[in-house]
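What follows is a set of structures to go through.
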Structure P
Amino acid sequence: MCLAVPGEIIEILNEDALPAGRVSFAGVVQRICLACTPDAEPGDYVIAHAGFAITVIDAREARVRLAALGVDEACG
């Protein structure tokens, strides 16, 4: 089974040919490829899977999905 997790973009990185960002997942920060979400900006929430942001979601939806995963994180 695969799991896609919501996280908040905290920084856009301009290090490589592909856009990337630092994304916080309940306080755990990971480098995530943003090629599939080129309009995403710091403060946006994305759904990430296998190191790639696959879609942007709003803070309310992020709260709902985090709650379903049993994660207690304040969003927005």
Structure Q
Amino acid sequence: MLTVRLPENLEKRLNALALATKRPKSFYVREALERVIEDMEDAYLAETAYENFLKSGKSAKPLEQVERDLGLAD
């Protein structure tokens, strides 16, 4: 169970949508979270990986070198 406080204008919009579509507000809250959470997870994981890379002291390779190493160069 989760309780969320919404700004008044957002709650009004959510209420109007739920009324117009005859679906519960929780349906739209779940839908919004499902659409956004994957992007948030990816961003967090990318940020963490980047910070770990910076801490490692390893040097970066140019994209062209990575493509050659992987056999993707033209």
Structure R
Amino acid sequence: MSQTIDTCGLSCPQPVLLFLTAVKENPDDSYTVLVDNDASRENVSRAARNRGFSVEAIDQDQGVTRLEISKA
């Protein structure tokens, strides 16, 4: 099952904390995390990779990046 986490408008560390909370509750899920700034994109990606996930960043409209995160 895939979960979508919309962190647009939030600054770090909130996007990372939302992602980590979701992973703690459902460690085997895949995730779509929406971010709207470079710091959040890098920090969420790093947190995911450090926990064994693979990350694909897909640029969207209006400065939003969709991070497709799944177990590697």
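Miscellaneous remarks
- Source structure of the calculated read-out (mean projected area of the Cα convex hull in nm², 4.1) within P, Q, R: R.
- Structure responsible for 1.7, with distance in nm of label points 7 Å out along Cα→Cβ at positions 7 and 63 calculated and labels P, Q, R on offer: R
- If helix-only ellipticity at 222 nm (-39500 (n - 2.57) for each DSSP H run of 4 or more, over all residues; to 500) is computed and equals -24000, the structure in P, Q, R: Q
- Structure from which 14.1 was derived, mean count of other Cβ atoms within 10 Å over residues 15-22, options P, Q, R: P
Bear in mind that the values in this text are calculations on the coordinates, not laboratory data. Note that the structure is predicted; figures quoted are calculated from it, not measured. Cβ atoms are built from the backbone, for glycine too; each structure is taken alone.
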